[in-house]
Structure 1
Amino acid sequence: MRKIILNLATTLDGFIEGANGELDWCILEEDMHFDSFLKAIDTIFYGRVSYDLWGNYQPDAAASDLEKQIYSAIQSKEKFVFSSQPRADNKATFISTDVVTAIEKIRNQPGKDIWLYGGAQLITTFIENGLVDEYMISVHPTALGAGKPLFNIPARLNLALAETKVFKSGVVQLIYTPNK
């Protein structure tokens with residue numbers, strides 16, 4: 001069975017976006033080996049808002065080669081969008097009903113691991129249904145004071161630390177698995 005990996009960046013004070021949706025605090029450096037993560041997945045799960053913002057994002061000409069390489073790899077993945085507003089899109093499959101059954105069907109197909117990209121409502125649905133196999137949280141050395149919180153869950157979530165990585169930028173990646 002393929003693993004579903006929630007891979008998110010967060011600020012030190014626990015926000016995944018600033019109060020106005022800003023992400024300028026998010027650090028991307030070669031020593032983070034994000035390209036290795038992308039090689040280990042072949043599918044991305046999005047909520048509709050996240051997909052509309054980032055699902056087809058292309059960096060501008062002034063972007064670094066690393067950023068261009070990463071977004072090219074992201075665009076090559078199979079994409080599923082979970083939304084109450086289904087639509088036709090030739091770059092993604094939209095799923096609007098029987099979400100848990102659809103997730104389990106996709107997870108049981110042959111392939112590499114799956115990146116649960118977000119947004120917040122989709123992440124909550126996955127957590128509530130016990131569908132996240134690994135939490136890969138990269139804590140960035142910035143505190144925003146306000147923004148969109150990492151989790152908005154109705155109950156306690158107990159996790160076990162599996163691995164820690166520290167990068168030269170000061171980002172600390174924490175990898176957790178659910179306590180079962």
Structure 2
Amino acid sequence: MPASSPVTPAPGELEVVRAFVNTLDIESGTDRLRDPAAWASWAGERGLDPRATAADLRFGRDLREALRAALLANHDRAPLPPETIEALDAAANRSRLAVRFTPDGPTLRPTGTGVDAVYGRIVSAVAAALVDGTWSRLKACAADDCHWGFYDTSRSRTGQWCSMSICGNRAKQARWRNREP
């Protein structure tokens with residue numbers, strides 16, 4: 001999705017998940033997890049720990065794509081795919097998540113450092129969103145050449161595209177061109 005398009009942020013910490021999935025712009029081929037310098041720039045823009053090795057980022061790319069698979073599954077209101085569960089479990093272990101109790105209830109907090117703490121924050125946000133019901137609104141654009149993460153604000157929870165004026169319009173034009181005379 002082009003940077004000029006309006007973006008509705010996901011609520012609270014779920015925005016970190018949306019932004020993380022969008023570290024890969026499929027349309028332009030830009031990957032903010034391609035190397036430690038690209039990661040440091042992206043993480044620094046968000047106030048996240050910029051330290052990461054190439055191996056850390058390989059893990060991150062796998063986590064990102066497992067999350068994208070889950071966001072695509074949200075279109076069908078399907079449960080978390082097995083590969084997403086496996087990736088989230090691995091990230092939770094790697095980040096050494098711990099339960100913390102607050103007056104508002106329990107929360108998960110990573111005790112790891114560096115990029116592992118960022119991965120733990122992502123896992124914690126997914127867990128909280130699954131509990132509070134906001135997870136099903138986080139989706140990936142249905143357009144095969146996009147798959148940009150977006151937060152579905154439609155009343156019916158049936159949004160398909162990151163941008164109706166871009167990807168939605170392209171899909172409608174393709175259907176029109178492919179219709180039988």
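0.70 is what came out when FRET efficiency 1/(1 + (r/R0)^6) of positions 44 and 60 (r between Cβ atoms, R0 = 25 Å, to 0.05) was calculated for one structure; which of 1, 2 is it?
1
Please state which of the structures 1, 2 yields -14000 when helix-only ellipticity at 222 nm (-39500 (n - 2.57) for each DSSP H run of 4 or more, over all residues; to 500) is computed from it.
The read-out was computed on structure 2.
Have a look at 1, 2 and say which one yields 61, 37, 29 for Cα extents along the principal axes in Å, as calculated.
Of the structures listed, the value fits 2.
Match the computed value 4.1 of distance in nm of label points 7 Å out along Cα→Cβ at positions 36 and 84 to one of the structures 1, 2, and report its label. Working shown, then result.
On the way: 1: 4.1; 2: 3.2.
For distance in nm of label points 7 Å out along Cα→Cβ at positions 36 and 84, the value 4.1 is produced by structure 1.
Ranked on relative contact order in percent (Cα under 8 Å, 6 or more apart), which label among 1, 2 comes first with the largest value?
1
Using distance in nm of label points 7 Å out along Cα→Cβ at positions 20 and 116, single out the structure from 1, 2 with the greatest value. Walk me through the intermediate numbers first.
Numbers: 1: 3.2; 2: 1.5.
Evaluating distance in nm of label points 7 Å out along Cα→Cβ at positions 20 and 116 on every structure, the highest lands on 1.
Between 1, 2, which one scores greatest on distance in nm of label points 7 Å out along Cα→Cβ at positions 28 and 156?
Of structures 1, 2, the maximum of distance in nm of label points 7 Å out along Cα→Cβ at positions 28 and 156 occurs in 1.
Just so you know, all these numbers are worked out from the coordinates, no wet-lab data involved. Remember, it's a predicted structure, so these values are computed and weren't measured experimentally. Cβ atoms are built from the backbone, for glycine too; each structure is taken alone.
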